[in-house]
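Below, each structure is written out as structure tokens.
FYI, it's all coordinate maths here, none of it is from the lab. All of these numbers come straight from a predicted model, not from anything done at the bench. Cβ atoms are built from the backbone, for glycine too; each structure is taken alone.
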Structure 1
Amino acid sequence: MAGLFLISFDCEGNWGIADRRDRIESRFITRHGLSQAYLALLKLLDVYDMPATFAFVMAFVLRDSERAEWQTRLTDVTCDGRNWMENFRRAESRCDLDGWFCPEALDMVMADRRHEIGCHGLRHVPFTGEGVTEDVIRIELACASEIASSRGIDLRTFVFPRNEVGRPDLLAEYGYRGFRNAHPRLGRLGRIGNLLRECDVWERAQPEETSVSGLVSIPGGCFINWQKGARRLVPRSLCRARWKSIIADAADNDRVAGVFLHPHNLIDGPETLLFLEDVLALVAEYREKRGLRVVTQAEYCAERAIAHCTPAFN
């Protein structure tokens, strides 16, 4: 296996922070801001001619004409002792759903045919949340597939909400071939630990992972250094050195590296795009000199299926 690099985006709008009232009330996520963020990401990927996986929360892409039907189907869900829909209901009562829906984001990505559309759930409900039953998970998966099918999308890979892997055994029933796993070091030492990781200039790529419940486990990769709060204290040069170590290890030792972020990170941390460009420039360099290949999550799963003589998909 040659060294591989994966780029993935967790596309969620306000659904990603649905349980965080202070963040919702700040109204920093807007439909206009989201559209600009997706446009910027697509332009950057085009410059470097690289494919990516955009994993969408499927409620996020509902068109204005579809909302009336679906809002009656977006029923309350108990997660960790709270109603996951509480802040959505508050916004709904004010007729202020800016940031909850942005179907044009999906349209822009689909128009650029090089990218994969993955799934990030229906409403970003964490599958590991207390009170989130198997029935709830099945409804989330079934409804997400229904919305995707209405757009002509065949969902192949899944990104778990909050990167909390839960019930991967159910995914195959809904047509998935793989899921993005959480990096083994992700969140292990909390926010301070995650911040310190940005300074680890000896960080390495990841090996291929063992399949889980018959699904390809896609190495989770690393979150880009989102330029907000304390993360801004980490020098750009240090981040670049860290990513060079990761990418070089993938290229030289036939391992897997990956970067992910949320498009809305560009709204409250616009300089994040510069950090992502640094990463893609390094990937382009190693693609040219060392044969590093950039693949989508679906392509990764297909290659693993062939390598291990397991059923693949067309």
Structure 2
Amino acid sequence: MLSDDPRTRAWGRACTGLPLDFAIIGAQKSASTFLQRRLAEHPDITVLEHESRHFEDPDYGRGGLRHLSDLLAPRAGSLTGLKRPDYLPKPEVPGRVADHVPRIKLLAVLREPVARAVSAYYHLAVFGFVPVMDPSAALAAILDGRMQKDHPKSQEILEYGRYAAHLRHWHNWFAPEQFLVLLHDDMARDPAGSLATALHFLDADDTVPRDGVRSTANPGIYWPPRVRLRAARSRRYYDYDTTYGKVSPRRKGPLAWGMVAGLTAVDKLVLSRLGRDRRPCIDTAVEQRLRDYYASEVEDLASLLNRDLGAWQRSSG
């Protein structure tokens, strides 16, 4: 059970009353969903099931925190948290979080940035934000700045991997001891140990079952036929906010619902069972361009974390 010591229990809400004690703030496509789901299995921890956009624009200015407070209404003795991996690179978020929960604990899982960029391209393609094409050609177009005009959200594929810059921005508002940064490499190698580290950071007993713990909770979709089908489904299921680069479920009539249901069934019952979602390799030249793009960031992150990240400059992870 959680400690009864007020210094180690419900730290986040102590100053302002917002019932939020911790947040998983990054990184997108880096096993943050695994961490969210495993922490939620703890008897003394409550984690929102869905991602929280409440500190982002436009949600923050539309009563987002009132909604968040209602969602987090905790059971007695519970630590409450949320996951939103987009928070790490969003410049407006840390100041807002600090205003409302200055003593919050912050967790981030970071993945080798080139591998993350490849996964992020497919993630955005599935949601219809970028065209479905050869990943090497797509990433080259983003590096050249040719895709951003027609598909502005594509810039996030590069920007979200600049971990050191984003962490240093968060450090303007929060003390180093409020952060736990885990590496995807460590989580893949020892998911149970990484979970134990997170629980210790949250001052929670290590009571989550470890049997069968695996680090993949949200596997990517890479096979082009599946990506195209899922993109077609997304275009019918979502409305797109081009100003903020967000999607929200649209109102649909019976015909639209039928089309969405049909596409979902084909994906779930046929394509997903063929086992062809292996992450593709990208052209060596494009991979090297990405490594060069992130080289100084990786060096800065290694210094910031006091970790050897040389492997990140040599091979995809």
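Hey, mean count of other Cβ atoms within 10 Å over residues 128-135 derived from one of 1, 2 reads 13.8; which structure? Label of the originating structure: 1. Looking across 1, 2, the calculation of distance in nm of label points 7 Å out along Cα→Cβ at positions 80 and 272 that yields 1.9 traces back to 1. Each of the structures 1, 2 was assessed by mean count of other Cβ atoms within 10 Å over residues 56-63; the largest value belongs to 1.
Taking relative contact order in percent (Cα under 8 Å, 6 or more apart) as the criterion, the top structure among 1, 2 is 1, with the largest value. If you line up 1, 2 by mean count of other Cβ atoms within 10 Å over residues 88-95, the top spot, with the largest value, goes to 2.
Using Rg and Dmax of the Cα atoms in Å as the calculated read-out, with 19.9, 57 as its value, let me know the right label among 1, 2. It was calculated from structure 2.
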